[in-house]
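All of the numbers you see were taken from the coordinates with simple rules; none came from a lab. For clarity, every value in this text was computed on a predicted model and none was experimentally measured. Cβ atoms are built from the backbone, for glycine too; each structure is taken alone.
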Structure I
Amino acid sequence: MVDSKPRILRVALPIPLRRVFDYLPPENVDQSTLKPGARVKVPFGSSKKKADRVGVILEIVDDSEFEIGKLKACSEVLDLDPLFSKQQLDLLKWASAYYHHSVGEVIFSAIPTLLRQGATATLPTTRSWRLLATAPEPNDNSLKRAVKQAEMLEQLRQQSRGLQAENLKQLGSGWRNVISKLIEKGWVEEIETEISCSPTHIDSTVQRPDLNKHQTIAVDEISSQIDTFQTFLLDGVTGSGKTEVYFRVIEKVISKQRQALILIPEIGLTKQLIDRFKARFSCSITVLHSGLSDKERMSAWLLASQGKASIVIGTRSAIWTPTPKLGVIIVDEEHDSSYKQQDGFRYSARDIAIVRAQHEKIPVILGSATPALESLNNVKQEKCRHLILPERAGKAVPPTIGFLDIRSSDLNNGLSKILIEKIKHCLADNKQALLFLNRRGFSPVMMCHDCGWIASCRHCDANLTFHQAARQMRCHHCGSQQRMQTHCPDCEDSELVPIGQGTEQVTEILEQMFPEARVLRIDRDSTSKKGEMDRMLAMIQNNEADILVGTQMLSKGHHFPNVTLVGILDADNRLYGADFRSTERLAQLIIQVAGRAGRAEHPGEVYIQTHHPEHPVLHALSKYDFSGLAEQLMQERSDALLPPFSSMIMLRAEASQAGDAMNFLLDAKAQISHSEQVEVWGPMVAQMERRAGRFRAQLIVQSTQRQLLHRMLDQWIPKVESLKKPYSLRWSLDVDPQDTF
């Protein structure tokens, strides 16, 4: 029966306008079936460009500020069961308000692409083949001359639930003809099965390690709060067994028939981590990250949202995944800057994890060997419980850290003599060495030896990086590429020389120095193909590589038991960075890289090449005194009233014409209501003013009073939105920015 009085649907649409839109329900729809969190199709746009858009119902109300007769009706209801619960919608609305971003764009950032486009929210099906009772026994005479058919029947006999195409492909390229003949004989049937994450089987060969006293305390503390909200900072040195603490807590959560959500900073960590989870848990596990296809991502999202996956592992965006039985959230390497979205809807997955845990009344664990200063400050303010793992698990001991003073040294292609000798000894002991250089390509600068011309990007204020294997010059900021030039465009001299080193050059040098060694380079270029990162990590685990050369991709969370030597080639790069977080990030990076050495029973050594061996930051790190360094940095931040001792927002603008961004920000600054509690810096041009052909500028506003700052933003942003601006100009607001340059 249709209700006589139509209710009003408040619908969020994926557009930058910071508002929702009122619609009437579709005709002949039972209004009692309409629920917030469900998707609808609605007509949107002018009469000339009107088209149906997918939206999400935020609220269902009785009145509208517009006349009922002027409201349009929804075209279609896409979901009987809402995609989001009220609790999840509340979290999304909170994020919209805190980050001052369009609620529609916030909600749609939490939805897989296919669902944004209006796909049915049902798990996709896949074809499988299953053995029928009419099939002959293995020793049946009819199979003596049909070897392929016999092999396939045996495969199907071992799997009562049936086999998919990827399993049958192992029998050879003609498997389709074989399966067709078996179907014709009435021995096999084809079925459509819903994609699922089948329960894993515990690997009985994997031993469940005993906990040391510090791990035991951590597990007991967290377990005592398993049904309430509490933030825990699990502060453990590299190799201290933080993952084992995660496992024990997850075991307790799953025993209560609840779900666990684990966030990791990099896609490259998923394979290694999933393998460890599968070896320990006999439950369904699903994974969410940007490397999945749209279909795979929707399937994983629906498995989690329907409660069919007990463990959900994912990168940043997985924090939005609906999990109806959520029992714990774990943020591994919580300090990592990749948890902050750097474009569009600029949210922090770590901070959202804490707010979500508070909404769901569950514990959240932030794990790191080098916690962010914001997290350490929350410990001091008693907003977060501090759990410390001060020693490595098992028999492993922290590696020794030494400095190689390269001032006035004769370097051999950028490598000191001592480091080369250390690599020789490492290889002689049949151990692995890791050399870290956070710069990919062959050389960051290509210069004319005769006149000093330097190859620069046509679209950015940046030099082009030489990639020797591809014979290309590439900009690592805008992605533009051009062929390697053979002559200087200024003086036409043919002697162009590479200046500086990248991972490609270091790999080539090591292959020449150690021709018998297997050198493996791991960076964004070498792992660009799907599955390549997993293949290389497997090579390392199987000791099929002797020397590893890599960027930051190798520093995060990997367990390489045979690596006993780590060399850091360019530690000075961030010592005097422009951003106030540069020192903190350098310290975190060095400790994380150093933590790859000596993780098993073999002791490790770390050597840092530097022109500043006396620098107090490096000395603190040589003693593994990150906590002492953090205290010093916290005091400096406190004296300067920088985060975490103040709240900061950044208004960014970019335009195709020079000066437009600065002029817009000057107009925006004029709209700020004067307050002694609010400090305004700028506007100023960005450190790299021109990027991808657009000129950039920024304005920073901060205050020691977070609530006051956000109240100011509530009044200020609508004024900024109403400012006249050039057509090409784009602006964005970054709340709690992680980069200020």
Structure II
Amino acid sequence: MCGIIGIFNHPEANQKIKTALALLQNRGQDGCGLASENELFTAKDLVNLPSFEEENLLGHTLHAIIDHIPQPLKRKGILSANCEVYNWKELAKAYGFTAKNDADFLLQFLDTFGLEKIDELDGVYAFAYWNDNSLVLARDLIGEKPLWYAHTSTSFIFASEKKVLEKIGFRHIQELNPRSILAYTISTNTLSFLRRSFFHYLPELNEDFAKLKQKTKELLHQAIQKRIPHQKFGVLFSGGIDSTYIAKFLNDFDYDFTCYTAVLNTDDVPLSVSPSDLSAAQDIAQKLNLKLKIKKVKLDEIPAYLQKIVPLIEDSNVTKVSVALTFYLASEMAKEDGCKVIFSGLGSEEIFAGYERHKQSANINQECVSGLLKLYERDLYRDDVLTMENNLELRLPYLDKELVAYALKIPQQYKVSASQTKIILRDIAREEGLPEQFALRRKVAAQYGSRMDNAIARLSRKAGHTSKSAYLQNFYQKPNLKLGVLFSSGKDSTAAAYIMSQQNYELTCLITLRSKNPHSYMFQSAGVEIIELQAQAMELPIIIQETAGEKELELLDLETALRRAQEQYHIEGIVSGALFSTYQRDRIEQICDRLGLKIFAPLWHKQPDAHLEELLHAGFEIIFTAIAAAGLDQSWLNRVIIKTDIEKLKKIREKTYINIAGEGGEFESVVLDCPMFKRKIKIQKAEIIEEQKNTATLVIHQARLLPKQNEK
């Protein structure tokens, strides 16, 4: 991994790029370089780079794995790349290129073909290719290598890390979506984007289980093999099936490597539960004769690590930070041992279906694709900056291009059963000689297996904070991301917004589609009369987009609304209240991915009973605005739902099988008050229109805001 930086149409390009290169030195300490359109200089240290008067510059810091060849590189065009292209030798031979390493090959490849054959590249990359008046930025499809950019009315800049752009004075920074290639025209300071197709889960493979296992094993072994470096390397080791399989393969072929495990030290805590990852890692290492190094961190040592790690990953999300702690500590040990590369089992959960949400999904492979789309925001940037801070290159064989494409089409019955996840991988592991107790070890998330989540909870209570998120905000004052809320006026979209705000995300605006079709597949209609009042209660601006509500065509109106939110409020992502509807979620995801927006659905697959109970406990005042299900009648409308109503809904469910969260269209709702509201809403005039006994709608004619102190 390396650091890349570029700045265009800026009068202070030289000063800013030198500052940025200094900030990127952790990403590459084997050399650095600068290039203008006509000159190129490389050096061992930044102090030896000359100054440039030009307004357009490319820079690079080198972490050398394949030979020591400084960048940027110049032939017909100029390249600054952070890449590992595993098939570069084969492609170079096929096209008659004479290349020194994968970056040199990549430059010749782009000089010859432009972007025409980019899908032939097997590897991970983030690169900037400058040719005359055009600059192109691209990433690998899943987004293992990071790339951020900012575009102003006069200039354009990009870098491997967001914090670098912030520290040299840029705002409204966006992460380049891995499925988009960015083209910048230098003379006009304009951007355009080219979309790339992602992996598909259809058609399913029509092979028997034995053949599927054999092919999967071959692809997995190839994925590991092609990533093995000549330098010293290690494995991030949790004792789970993913890292264990990698370690067993490497051990079976006599590679010299070390496994690294980091956990909370609970030795001196009475009645404390020992980290499950520790015992699993020790048992497996002993059985397979693996070299294992363990770091036990004491509770009082963790705040000092948080002081460094949370700003490093630029995120105070509790799960991300909990995982980051164990990840960083293990990487720190690998750095001390002189490793240059480290393996991780990340990605296996998404391609082989290892999460609880996969077990609950109606279409498991579709759920796998959805998870892969989010991986660059959820895991990959965090893991990249943590390993780079320790001068390590991270390698992820489960995200290998060929393996992913194949695994996503494996029939879902070979991935998940009622009692087991990742069936095919576990079966392969047993056939390869891994003892059954290790092959079948139940999935334990890293933050729990290491006890780091528990550590943050204890530190939060000790510091007098009401939540882990509030505690972690002390280490990173900025919001994690700026989000727009896809808002319907109902309980789910409001609850999703509330959850994200509690997790230190900034809600910048509400976005609603006002549908003329009361039977829209996508958007609520009952109760939206008071949506502007809800926005006022939350003190958030609102974008209202009219739509005819025609199936599929209404998605174009949603895209228009999201573009408006991007332009007006610089949102970086969207929060959705989706619970179980893959129809809604997948269409929202497709639009957001196309626009480069990150998507958050914090309620996804949340159990309906728990969802309603938690809302009432948090202080949500909810009324039903429409009912359409046996067992419900107009008496449910226009009254605040209370705890006993949940019990009534459960009894109705026993007879009619309704979804008590309303996911089957049984009812629609409106929120009159919640912790995000600065004022509450009072309905003054409304009428109920009854179509039949179990179908009725509330029409709100008049409502107003009241101060909360007057609510009694």
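Overview of results
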| item | result |
| --- | --- |
| Structure with the greatest value (metric FRET efficiency 1/(1 + (r/R0)^6) of positions 182 and 558 (r between Cβ atoms, R0 = 25 Å, to 0.05), set I, II) | II |
| Source structure (of I, II) for mean count of other Cβ atoms within 10 Å over residues 502-509, computed value 22.9 | I |
| Given -8500 for helix-only ellipticity at 222 nm (-39500 (n - 2.57) for each DSSP H run of 4 or more, over all residues; to 500), calculated: source structure among I, II | I |
| When mean count of other Cβ atoms within 10 Å over residues 606-613 is computed for each of I, II, the largest belongs to | I |
| Structure (I, II) behind the derived value 18.9 of Kirkwood radius over Cα pairs in Å, for residues 70-253 alone | II |
| Given 35, 24, 23 for semi-axes √(5λ) of the Cα gyration tensor in Å, for residues 366-653 alone, calculated: source structure among I, II | II |
| Percent of Cα pairs over 43 Å apart from the coordinates reads 29; which among I, II | II |
| Of the structures I, II, the one that 16.1 was derived from, the read-out being mean count of other Cβ atoms within 10 Å over residues 446-453 | I |
| Highest-scoring label, criterion being distance in nm of label points 7 Å out along Cα→Cβ at positions 398 and 510, among I, II | II |
